[in-house]
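There are structures below to look over.
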Structure P
Amino acid sequence: MPKNPKNFNVDNMRVVKIMSGSLLGSKVVQGMVFGREQDGIIKKVSGVKVAVFTCTLDIAQTETKGTALLKNADGMLNFMCSEEQPLERILKEIADSGIRVIIAGSSVGDLALHYLNRFNIVLSKSDLRRVARVVNATPLTRVGTPTPEEASYVDIFEMTEIGGDRVTVLRQLAPGEDGHQSRAEKTRTAAIMLRGAMANHFDYLERAIEAATRMIQTAN
């Protein structure tokens, strides 16, 4: 809740339903929770720089079709390297700038994922609008190294298992929480993780929460 209740934004709250446990196991996360596993082999990082991309992370495709004449295996190897090297160079520059988490809103090619894993960068595809609000980063429409103003920080980004479901948690810590010194800006976005055993019960609880938050907004 902001200092001035009139500035309360219902869109800053998201409900995530996890089919396991009881309602008493529900909790609020200052950040976001995605009901899916993140891509890549890195499953947890903390206190790192993050960049948000709305464009495709893959080898650039030309608008016109072309024909390449390959006479031997060396020609094939050189042709493949000529396509792969520019993408590798760009992603390496992103890694060298300190970025360790990339949030992508579009498709990510297998080759790009290979290089991201090599450079120890976490990749996740999710709702960019809310994620950008959580980490206070600028969504980029180009593939390249973000400027200091465009990048931001995230305190904890991890894949965890809750009641048999794998979820991705993006969390910003409060000052002094868990003994960490946060470099991220305080977020006003929160996720309510509902736990339960019946789908119809989840729907009832979600409607109740939405009605309550809209009453807060209307009352103010």
Structure Q
Amino acid sequence: MAGKPELQKGYLGPQSKFAEFGLSTASHQDPEINIDSNQLEVKIRFSKPTKVTANLTNCAKNEELPQHVFTQTRDDVVTFTVSLPEVGWYKLQIFALLLPDDSKTLPGVYNYLINCSRVSSAIVNFPKQFAQWKEGCYIVSPIYLDPNVSLANTKFEAFIPKVKSAAVVVDGNWTHLNQNAAGLWEGTVNLDSYRFKDAKVTLNANYGEDNKFSTLLEYKI
């Protein structure tokens, strides 16, 4: 196992915009996290409408791992669910921008260093998250799709603010979701025949612009 990486002074912890944007740590107050598991959740609280995203990097390989970190927002908390693929050191860099600023560049606001000493859980590949997903959305299920199990009755249940309709699309087949009493968009999709075919399964939303749907999440099975 590679040794602890050398980091420039001031790299760890809150950066200059963190307090200015009204952000605070909700789970891990220490920017250096030591875990004997390969899964964790890091939570950041915000006080103003904010778009937040994250990068996960394997320090030894200098390899970015977007498929191993999942970002979602519930109320005033952003949760980063992390599934580390192997033992070692990782950087979790958090970026944020106050809404409605639509700049393509989000400044770095907080940096964590994670030391994983044991892989104790299954390694998960999370869906790709598109820009609008990071503006207040969260998913109850599925947070990932595992082709090793039956996907015949895959229930989708997600909170997507300010949309007119939502749908799951796979191989050109659309399943429109319904909004339940709790305000969640839900529906059941049979994905069993697509397992191990590298099929793309997307969660899409219509924001009231004719029949235009934006992709929020993209799974691969």
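Points to keep in mind about this one:
- Each of P, Q could give helix-only ellipticity at 222 nm (-39500 (n - 2.57) for each DSSP H run of 4 or more, over all residues; to 500), but the derived value -9500 comes from P.
- A value of 0.65 for FRET efficiency 1/(1 + (r/R0)^6) of positions 164 and 204 (r between Cβ atoms, R0 = 25 Å, to 0.05), calculated from one of P, Q, originates in structure P.
- When semi-axes √(5λ) of the Cα gyration tensor in Å is computed across structures P, Q, the figure 31, 23, 14 traces back to Q.
- Structure (P, Q) behind the derived value 18 of relative contact order in percent (Cα under 8 Å, 6 or more apart): Q
Every read-out reported here was derived from the displayed coordinates using simple, explicitly stated rules and does not represent laboratory data. Worth saying up front: this structure is predicted, and the values here are computed from it rather than measured. Cβ atoms are built from the backbone, for glycine too; each structure is taken alone.
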